[in-house]
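Novice: Some structures are shown below for you to check.
Coordinate-derived values only; no laboratory data. Quick caveat: nothing in here was measured; it's all calculated off a predicted structure. Cβ atoms are built from the backbone, for glycine too; each structure is taken alone.
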Structure I
Amino acid sequence: MKTYRLGTDQLPFDLDLTLECGQVFRWQRTGNQWNGIVAENVVMISQDGEILTYDGMNEADLVRYFNLDLNVQEIISKIRASIAVYSGDTESHNDLQFEAAAATGSGLRIIRQEPWECLISFICSQNSNIPTITKRISLICERYGRPLGKKRFGFPSPADLAEREEMELRTCSTGYRASYLSGTAQYIIRNPDILSHIANCSIEDAKRELMKFPGVGPKVADCVLLFAYNRYEVVPVDVWIRTIITSLYPEVRNRRCNRKECSYNDIANFCREYFGSFAGYAQQYFFAARQDLSLSKDHIDERSDQPL
């Protein structure tokens, strides 16, 4: 096992919060140790204050995967500055709702996922909660991924999924998503450079390209942009974020005009304008604090992605 001491500019960092906050689904916790698969390697990692103890990856990959080269205090400062500009009071404006969420989410990092795995994972996430998503992805990896030893499996390649029939993929508890999975794999086989191409596109063009994949709508596309490509201004709007933003920020409701409720874009655009270039981080802080917030809806399924 190797150790890595977090520097002052890398703190706060909270490993548990980072891996539990609905952005990745292949990590398992036993006691204070996490076990996961990163780039076909079995990784073990735990945290004790400023010390990370890990195995299965090198230091450079550790820093890159957890985005430890980002200064989260600077990110929060930039979000605060954007809020102040939006409010028209750059001297004294203080958003207590955001501050409470940021305190709850202190140490959370948006990690850097591999785009193919992230894309398939969030196709699997549709209309689902975290335990169900985790089960689906685990079954897909067990049946079609490369064995890595100790009952751990790599993530199947596009070729591994492209040749599977829909009914076979349905045995992985994927339901109607099965056709999306095989269709997306086949699309990548036909367009092998598409995921690397997306990395160099503008936000608008990247989202359009992602939405060409079968079953990929705005929410899944935004999740991939945020969690794989680290486009931090992107805000995925699930049921939790919809309820949080429309409950805590009534001004967003003015955007619905004569419609019954705010659209996906109403909420996402407000967040980008209000929280600025790190609106995706603000979204994650609010998600981390979802159980502590006073919301207008009595019950929302865990990380539900119900149709908007």
Structure II
Amino acid sequence: MTSPGSVTFGLLLPSRELAMYPPHDGDPRRLVGWAVRAEELGLDAVWIGDSLLAKPRAEPLSVLAGVAAATERVDLGTAVLLASMRNAAQLAQQAATVDALSGGRLILGVGAGPPGAEVKADFDLVGADYDRRGTQMMHIVHRARELWRAEGTPTQQRLQPVCVSDGGPRLWLGGSGPRGLERAGKHFDGWFPTAPVAGTFAEQLATVRNHAADAGRDPASITAAAYLTVNIGEPASAAADVAEHSKLYYGVEIEVLRRVMGTHSGSPAEVAAWLQSYIDAGCNHLCIRLASPDVDTQLDRLVELLPVLRR
């Protein structure tokens, strides 16, 4: 399992890509297969994103329940779950179930959700308050922890199943705005930004850890993670794949995406050096999204880099 002080690597399961690239089948069983393969290849975690119609894909906790039954070792995480679109008690029960099925391997990565009309439409679809999504996210996090801990609650009234993880699954926060950095430092087990530049990541991590210290927490106890997108291969074709991925996934040119999200393409040596820059900046866990319709080839190339990055 991931732990502060060590560098670990995770694969973002291509739940959106299954619906985005031909043949557009979206079969979630393929995601379970990739998770099993990632474990066999030595990765430390598998992750999955979240959205309804903004970026259609399979529901993340449902997929992770399937992954939990098919794997034994890898951590299972959401990158990231829009908690404020959900009911707190039902989310707590879903997460506790996946945590129990996996033997305590769940990491619940949560975020308030980015600005944008498509995301607001998803909030409207479920009757959630888009304008107060950050505040509501924190309410749901605190309520879920209360239910997981069940302090002072009679046994017959406790949430079932009981979490394997003491006090509930690990909670990581996605986001890098001032309030997100403060919340990560004060309330979360990990910080999980999209980290467009390693230097900025290092500066923001220092801010997170300062907030942790101010709250009386051990700053080193917070896992510093990064959500990074790569394509490994011949530089020209790799760059073309990343550009296509950006247009299909976000509807923006790659130059726009790079302003808000860590994205890189190039030869194995070039990608390895770029990933190493985040490790040097203090990153404990790298969640890698493969910007390609050919997940298997990219996964093989990524795994070939791990011995270099784990030195």
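Novice: Among I, II, considering only percent of Cα pairs over 12 Å apart, for residues 147-186 alone, which has the greatest calculated value? Intermediate results must be reported in sequence, preceding the final value.
Specialist: On the way: I: 58; II: 65.
Largest calculated value belongs to II.
Novice: I would also like to ask the following. Between structures I, II, where is volume of the Cα convex hull per residue in Å³, for residues 27-210 alone highest?
Specialist: I
Novice: A value of 3.5 was derived for distance in nm of label points 7 Å out along Cα→Cβ at positions 67 and 179; which structure in I, II was it taken from?
Specialist: That value comes from structure I.
Novice: While we're looking at this one, here's another question. Quick check on the output: 13.9 is mean count of other Cβ atoms within 10 Å over residues 123-130, derived from one of I, II. Which one produced it?
Specialist: II
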